Structure 1
Amino acid sequence: MDLVDAVYDYTEIFPGEEKYRLVDQMQRAVVSIPSNIAEGGNSCSRKEYRRYLRIAYASGAELETQLEISKRRNYGSRDARVNAGKLLDEVMRMLNKMINIFEN
C-alpha cells in the first residue's frame, strides 16, 4: 500500500496531458499489485494463489517500465520517483519470494 501512495504522490504533478495516458497506466498498474495479492489470498488453492501473485508481479514489471518512461520524459519529482522505485524493488523481491514458496 505504501507503493500505491508513493506512485499517486509521484504522478500528482505530471503534466495535464499525461493524466489520461501515463498517469492512468501507472495508477492502474500499482493498484493491481495489492488487489491481485488480496484476491489470490482469498482463493482456494496454492496454485490459484500463485497465479494471482504472478499477475501482481507482471503489474510490477509494467510499473517499472512506466517509471523509466517518466524518468526519460523528466516528469515529476526525482525524489518521489526514486522513492517509488525503491518501494517497487522491495515489492518485486517479496513477490518473487512468495511465488517461489508457492511453486512447491
Structure 2
Amino acid sequence: MKVLVTGGAGFIGSDFVRLAARKGWKVTVVDKLTYAGDLERLKPIQDRLYFYNVDILDKDELRKIFEKKLPEIILHFAAETNIDRSVIEPSIFMETNIIGTIYLI
C-alpha cells in the first residue's frame, strides 16, 4: 500500500505514520514543519518513509511528489490549529485549511 500523509510530523498525523510504517506500507510524508510539526516523532521509523518538507499550498511541488510517488491513498492531517494564531492571522488558516485541501483534491 502506497500512502501519502500530509501533516505527518504533527501529533495525530505522526501517530498514523508510525502505524502505517509498522504495517509495512510505503509512506510518504508531506509536512511544512510549522509550530506543530516535529521530526522527532518520526525518528523511530525514519528509514521506512519518504519525507518532503513542503507546504500543501505549493501546487507545483505537490504535483511532483504525486507524480513521483503515485500514492494509492491520501490522508490529510495538515492544518493550522492554533486558536490564538487564528485570531491574529485568520487568512493563514483559510489558505492552509481550505485552499490547501482543494489543491490536494
Structure 3
Amino acid sequence: MAGDGANEGSRRIKAALRDIPAGEVSTYGRVARAAGFANGARQVVRILHSSATRDSLPWHRVLRKDGSIALPEGGGFELQKALLEREGVEVDSRGRVDLSRFGHRF
C-alpha cells in the first residue's frame, strides 16, 4: 500500500476498527479482511501502533486469531483486559476471549 493507495487502505482499516462495537472484539486478520486485505493483519497492527490514540481507535477490541491479548503482562495486558471487561467482554486469566461469543461479525 503505497502513495494514495496507502491512505485509502489506512482509511478502510480505521473504518473497520470503528465498526467493532463496545462489548465485542475482533482479530487483526478479520479487521484486515473486512477492510479488503486478505493478508493485512500486520498492517492493522501498524495502524493501531501509530494511530490508535491520535485517532481514538478501539485498539483494545482487537486480539490475536486465537482470541488472546497480544500485549505482554506488564506491557499493556492488564489495561486491555480491564477495558474489555468494563465493556462486558469476559476475559479468562490467560487473556483469552471466546470469539464465538464475543466476536464481531463484519
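Computed from the coordinates by the stated procedures, all read-outs in this text should not be read as laboratory data. Just so it is clear, the model here is predicted, and its values are computed rather than measured.
With relative contact order in percent (Cα under 8 Å, 6 or more apart) coming out at 28, pick the structure among 1, 2, 3 it was computed from. This figure was derived from 3.
To which of 1, 2, 3 does the computed value -10000 (helix-only ellipticity at 222 nm (-39500 (n - 2.57) for each DSSP H run of 4 or more, over all residues; to 500)) belong? The correct label is 2.
Computing log10 I(q)/I(0) by the Debye sum over Cα atoms at q = 0.15, 0.24, 0.26, 0.27 Å⁻¹, for residues 13-60 alone gives -0.31, -0.81, -0.95, -1.01 for which of 1, 2, 3?
Structure 3 accounts for this read-out.
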